Structure formats: C-alpha cells, structure tokens
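What follows are several structures.
Rule-based calculations on the coordinates, nothing more; no lab input. Since this is a predicted model, take the numbers as computed values, not measurements. Cβ atoms are built from the backbone, for glycine too; each structure is taken alone.
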Structure I
Amino acid sequence: MIAYNGWKNWETWVVNLWLTNDQELYDLTLAINYETKYFSESEAITYVATEIRESTMAIWDTMTGNVDHWALGLFTDLIQGSMALVDWDEIARSVREDWLSRGSHFTEEEG
C-alpha cells in the first residue's frame, strides 16, 4: 500500500476527507466521540473506529436499498473492496485528536 497525503492510503484519506468536510458527517464523528468521554483511550479508538465504519456502511446501504442489486454488483464489489482498505483506527485517532483539541467539553447537542 502506498501512503497518501500523510495517511496510510488513498482510501483512508478520502473517507477522512468526507468525514471532516461535510458538516453532517463531521457532527456525527463528534457525537460518536462524545459517547466515549469516559472510555480509556484504547477503548475509545476501537469504539470510534467501529461506529464510524458502521455508520459509513449504513449510508451505502441506504443509498442502494431501492436499487436492483444485480445492477450494483460491480459497484458494490468496488465499494466493499475500497472500504476494506480503510484504516478506521487511523481515522478514529484523527477525529478523536480533533475532538480532544476542542476541549472535549461538548454537550451531546453540540456534537
């Protein structure tokens, strides 16, 4: 795998780019982090990585829910293949660092 813009690979970089440049997705990452405020750091990273991955895949499932899956075969394979390359822990560490740099004092309504 080739590093990309300081990230493990292009797939990780582009998912992080979307998560941090779309307000709704960014707010989701803050809300997920808020849920970890009493976790140990390693527990928080694992939790945040899992929740972000599952939320991202849920978006894909929602987008493809009303489409004949035979038509999506190629694209589903490509998306799943790319998503498998994403380093979710790296993204979790990054969004967690951002959340902590804000003072981790957000209320649930703010995150």
Structure II
Amino acid sequence: MKDLSIIKTICDTRNISIIELAKKVGISSVGLYRVINTNSTKVSTLEKIATALDVPINIFFDEINDEHDIIVKKLNIQIFLQDILIEQRNRKISELLNELLKSSKTINKLINDNQL
C-alpha cells in the first residue's frame, strides 16, 4: 500500500513547496495534491517524485504486517526526516562560518591598512 502523505512532510521538512516539486516532476500542483490526497498515482510519477525529493521510492510504501512494523516504519521516517534537518543545519552552519571568515579577513585588512 502506498503512503503518499509523506510527500508533503518531506517537502515541509526541506522547505520545498508543492508547486516547486510539481514543476520538478512535470505535473501541475493540483495534480500533485491529488496524488497526495487520493494516495494514488502511476509508478512512473512516483519514481519522478522520489527522484525530485532525492529519496528511495520504497519510502512511499507500507509493508506493514503488525503493530511492531508500524512503529518501526514511523521511527524510520522520523529518523530520515531528522537526518534531512541535520543536513540543512550543517549547510547553514557552513555558510555562516564562511561569512564569518570573510568578515574576519575584511577586518584584518582594514586594521592592516590603517597601520600603514
């Protein structure tokens, strides 16, 4: 069984709008909302969505046999989404460190220029 509601969750986590994702996939945003709400689409569309979101296609499928499997599936999704958040934060930290380095170089240059 497909679990396509996770598409919206992944988009929200990655700050990607449904409109942006729909463009990447090559369908209308209305069409993408329909996919999510009806929990139904062609495999080819699902493959495009997985590629656009850079996730394995099997994340959309429930292979649940019992309550334990449900818990494991939910935990795996939470871990996956937390990894995405960590990746985003690490990128932001890297950007801020680069800005700090540039500012530091500028300050040092100004100090050195004023000493001459």
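Structures I, II were compared on mean count of other Cβ atoms within 10 Å over residues 8-15, and the highest value belongs to I. Each of the structures I, II was assessed by relative contact order in percent (Cα under 8 Å, 6 or more apart); the largest value belongs to I. Could you tell me which structure in I, II was used to calculate Cα Rg over 2.2 N^0.38 Å as 1.58? Structure II accounts for this read-out.
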